[in-house]
Structure 1
Amino acid sequence: MSDLFDVDEGQTPLTDEERRGLKPAFIAFRHELNAAEQENIFVASVALRKQVQRLSAMDLTNEAFICDAHKAMYADVWRWAGSYRTTDRNIGVEAHDIRVQMRLFTDDARFWITEGVFPPDELAVRFHHRLVAIHPFPNGNGRLSRMMGDLVVERLGRRKFTWGANSLTEPGATRSAYIQALQAADRHDMTALLQFARS
């Protein structure tokens, strides 16, 4: 029996329509999906890092750039890559509120950068947390948010984060620690997430 769309801790299930958006016909198991997504993400990360060299941290707060980054990371695997979800989830804002919350978030992020509200690491971790909390896309929100956090912190002159130095797509102690750090950040305590980002 295929485990393709089984849901692990901290993951959100896809709707039937979103599942039909899977592009490669050969994918039947979760490990095949993970491998296809990881390959797409690797290629996208190289291209995004090259593109970002010509941009400022402020440019990364553009809503269109965030959608384009998601599309680059998942376009080889999902037809809906780069498009906001249209259904509610067990995490994130309601679907009808995504555009408003993304606008508020990107405005806030521009203010954080312009006014130097937070040190670079904290600014990038808050950027990551706010994006993952909105959960704007059907899938891949955590990986996109970590990628965006890395790109932002690098443009602010720091090294990219290690995010626990293990895969966060598989269940285990590292993923559990990450989810607990996100939950603490939801309660306005960023300490654990800041530590996890550099662990």
Structure 2
Amino acid sequence: MHTISIIGAGNLGSALARVAAAGGARVQVVARDIAKARQLAEQVGGEGVQFGSPLIGEIVFLAVPYAALSEVISTYGEQLEGMTVVDVTNPVDFDTFDSLAVASDSSAARELQQALPDASVVKAFNTNFAATLVSGEVGGVPATVVIAGDDADAKARVSEVVTAGGIAVADAGSLKRARELEALGFLQIVLAVREEVTWAGGFAVRS
């Protein structure tokens, strides 16, 4: 059984907690709002703690906005050494809503890996809206989490948590592919904001 820590108790953090708990993982929810962290943890049979408290998971999901990654790094950088760190962010420039807020040859996941050289960063869940993880489907197609990373063992650990929770996984390859995943996530968000798709829809993967 895996033990995971989820930093963030918003919509996606809540969906991740439910998927992980459904697969038998022990879940720690970490959030600034301790009441919200404890409420979500109670719902999934886990533990809720305030941001800044020690992490207990060997896999850590960063279910926070891209802009919050720097604070996560400054707060938990040493604790994340040697751990599997799952980046679920989409680095959208919300000022212009017209581009990704990273260099054209980089990604949020690549920046995170550079900031945490002793951790194994895996990109995952950024192309999934929370509602599709809860329902397990996208427009009648089973939901799939697309992952990318340079550490095969780390990807395998993340895949075990996801598939145990009843969601399929597709491996996109190395962490270089995070750039394409973030572009896809950005496009999906744009379509939802423009009401071309619902927040319970989006892109699906067929095998």
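Since every read-out is calculated from the coordinates, none of them should be taken as a lab result. As the structure is a computational prediction, the values presented were derived from the model and not from experiment. Cβ atoms are built from the backbone, for glycine too; each structure is taken alone.
Some observations on this one:
- Ranking 1, 2 by mean projected area of the Cα convex hull in nm², for residues 43-138 alone, the structure that comes out highest: 2
- Answer label among 1, 2 for the case where helix-only ellipticity at 222 nm (-39500 (n - 2.57) for each DSSP H run of 4 or more, over all residues; to 500), calculated from the coordinates, equals -17500: 1
- For 15.6, 43 (Rg and Dmax of the Cα atoms in Å, calculated) the corresponding structure among 1, 2: 2
- At a computed 2.5 (distance in nm of label points 7 Å out along Cα→Cβ at positions 75 and 147), which of 1, 2: 2
- Here distance in nm of label points 7 Å out along Cα→Cβ at positions 35 and 179 was derived from just one of the structures 1, 2, and that gives 4.5; the source is 2.
- Taking distance in nm of label points 7 Å out along Cα→Cβ at positions 83 and 107 as the criterion, the top-ranked structure out of 1, 2 is 1, with the highest value.
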